[in-house]
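Asker: Pasting the structures here.
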Structure 1
Amino acid sequence: MSLPQHAFTPSVPWEHRSWLWNERIVKWLSARPALALLLLAPLLPLLLLLAPLLALWVARSSLPPPAGAYAVGVHDFEHSSLRLRVWYPRAAAPAPPPRWLPQPRASYAAAYLTSLGAPYWLGALLTAPLRLISSRGMAADAPPLRPPHGQSWHLVLFSHGLLGNVAPYSMVCASIASHGAVVIALEHTDGSAVHTEAAAAPPYLTRPPQHFADNKAWRAAQVELRVRQLTALLRAGGGLLASTPLASLEAEDLSLARDGAVALVGHSFGGGTVLETAAALAAEEGAPVVSACVALDPWLFGCSDALLSAPIAAAKVPTLCLMTQSLMFPTNADAIGPAMRNFSRDGGTALWVEAAGTRHQEASDFVLFAYPLIRASFMAGALPGSLSLGRHIAATVGFLSCAGALRVTGDPTQRKSMELVGALASGEAPSKRRGARVEAEYDASAFLVHGATAFA
């Protein structure tokens, strides 16, 4: 693993990247549509035979317990016409495991196909197994755990990508919560959510409404609304959690009340959203302090020009940009590089890395229970889903911990995650430093580093 310190340019050019066999075949067939149709015809009966087996596999799936020091509770709620889900350290009390999808589960499940044009009856039929997935090791609506005396739970906000909602990133959010944080995911009402029950939300939009001049103007308006929704949640103060089990906590039990600090995490379009939000809050007098920002495979189309020439204040925000190969295409990488350089100004902590061999959906739960479909749609690589997702979780938890956005507890998984991030930031792989084998999730040699500034 080589480290181009401060470079913030792709360490592997797009044209020199290697692709999986199925990706190469589809690229070849895309130039030969008649041959593609001829080959697809005999595959359809096979797919129909395999569909019931895949449905049974999905229906029997459950998310594994998060690996941190604290057991995790989950609660769905509404605030200011937004649908939200919160993960938090929970007390030891009997409680059932939560379902993966929020209510109404049939509508949320069917939306994954109806948003692509399928009729509702077909979407509801084919996605029925998604309604049965549960989150093993978590507890629905459980009473919260008080933080240790004199401490507080850190607050983390999560922003989803296109076709997202509060469910698909449950493992990332629950894993952060298991290390001592209250993590809130929201469903944006900009037309990017695959489905939300928020009253004012439009359905999932695949093209710009007529009043937008072009695609970029539309996406820019979506990003602007998303940033406003995140900042509105921060300014809600104690009222944000008043209708949740966490209402029993004291105000000082949360970092936002104690020191005004919050961390931001997002995936894809949500990754661009949290970068934009972090830069905006850092430049605003009296705004909440962003203790860290983690952008998972961010898509920056629609982000403002100001992000690429961010104010010096943005360097106050330790920022991780964790990529997959999918979104390292030139126009996106050419936008991320300048943004990360701006976050690294004047000694700011910025880390731009890539989980080698991964694809865009490997930061989501889908790789755990729908890997064949995700792989077939070129959204997953050849790694086992648990490993690729585990690397995303390890880097996220490690960065938040190193940045001070999570309290260091001495938990072994947190320690190994911090060692991973320390190695990526310094260029020294733990396996080489110790001369010992490193668990696959925490192996720094499995990441490409496109630019870094070390932690102070």
Structure 2
Amino acid sequence: MKRCLACLAPLLFAAPIAHADTPLATAAAGALAHLKTTTASNGWVYAALGTQSNGTGGVTILRSTDGGANWSPFAAYSAFDSDYNGVDLVVSGNDEASLVLDVAVVKSPSGPTSTLTVDRYDGASGTPLGTAFALFSTTHIKDVAIASDYRKPGVGTSPYSVAIAWSRFTPSQDEIGYAVSTDGGATYATTRTVAGTSATFGRVALAYGRSASGSNGRYYVAWERFAAVDDVDGSICESRNTSTVSSAFITPVTVNRAPGSSNDPCTPPGAPAPTECDAGSDPCPEFPVVAATEGACRAPSIAVQYSDVDNPIGSNTTLVTATCDRAPGLGNVVGFYNMRGHYTNFWGQFAPTPVGSGDERDAHVVYDDHDATFLLTYVDRAAHALVFKSNGFEFAAPNAWTLGNANYADLVDGIDDAAPRVGFAPRSGLPNFAWIRHAAANDVAYFDRGDRIFADGLD
């Protein structure tokens, strides 16, 4: 694979005053297609930006060693006449000497073939450490996600695990695939098929979770399922490892399925139906899934509590967010929660935004183990704002999210499709944000960071 450092134009600026938005890179209008970030234990931040222009795509990796104030090129990929359909990255290691950056990239040249690779880099020096995983497919790989458990390693891993999940098209049955390395990302000895469908799978999300009762650790996968290739909305599916990070996956379920509904497209024909329970009775969710979300959602994000304690139900809290259309062109950020994340599929529904309040979409949620808190960001298109909220892992009030910032973007034009990302510094818990501003003249990727969360926003 040809590698270069000219796919994007990184912008190097002095440290912003009062945490002003920091431009990461610019590209031609409409060319920036992907933006992912990951924050190391020492506070260094890595960003992956994917471009597509005139049939030639590229991925540029940037790094900041001062919390996001200044950025420099770290690695890059480019190929003539190729799309980069998906990119994700995760940094692992507890100190500068042990930092390793794993980058998952999907490259699709003209034609139906695709290549998925996981490349490793020394997180400090940038030295390439080789390709640890490669999947050469004769069909189209649509998306990829990567995650690590290095903060709370699962059973059977040394020193920790790194896992990937992908969505792949085949003429007979689309696939959600999974591979895991239990030796810190060096080799991927275990691969699994999470799900298959004669319909269409789309975007995929991946997160790690564990608790005192679920101390083995497991990976959790969420993905889109559409009845037809051209559908915009559909079902949000979820599954997880049965017992360890290397084990098989449980039967997938539809998280946007109302109790008692026969509409469960994510569960394969012939598989047992999800266990039902009475809404409001422990351990069933206080707020059941409503029928209006069935078949109306897309763009999942998943976050799972990982810690050495249980939530109030004696398990770990699992959240999936999605954009669910209540009318053509009008979306709501809708969340689905399971307080028994490693036991049973008792899914409820929460509303981080008032239902019918406007047009919100593109939510991204993560679990901050420093403060035992879920962090959420999304686009409020009616207000032209990028919103930040949080909620504790106990999830005692699923609909009561604390507002951290009503709009952390300094420039509000061109952010209606910003696809924002939220992250945090592991040792301090300080939140950070990244997004794409699609202006008339060009696309610009931005980064911002906050200090602490206060009632009136970020300091």
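Asker: Tell me which of 1, 2 gives 1.2 when you compute distance in nm of label points 7 Å out along Cα→Cβ at positions 323 and 339.
Answerer: 1
Asker: 0 is what came out when helix-only ellipticity at 222 nm (-39500 (n - 2.57) for each DSSP H run of 4 or more, over all residues; to 500) was calculated for one structure; which of 1, 2 is it?
Answerer: Checking each candidate, the match is 2.
Asker: If mean count of other Cβ atoms within 10 Å over residues 27-34 is calculated from each of 1, 2, which structure is the one that comes out at 18.8?
Answerer: 2
Asker: For structures 1, 2, which has the highest computed value of relative contact order in percent (Cα under 8 Å, 6 or more apart)?
Answerer: Structure 1 gives the largest value of relative contact order in percent (Cα under 8 Å, 6 or more apart) among 1, 2.
All of the numbers you see were taken from the coordinates with simple rules; none came from a lab. What you see is a predicted model; the values in this text were computed from it and never measured. Cβ atoms are built from the backbone, for glycine too; each structure is taken alone.
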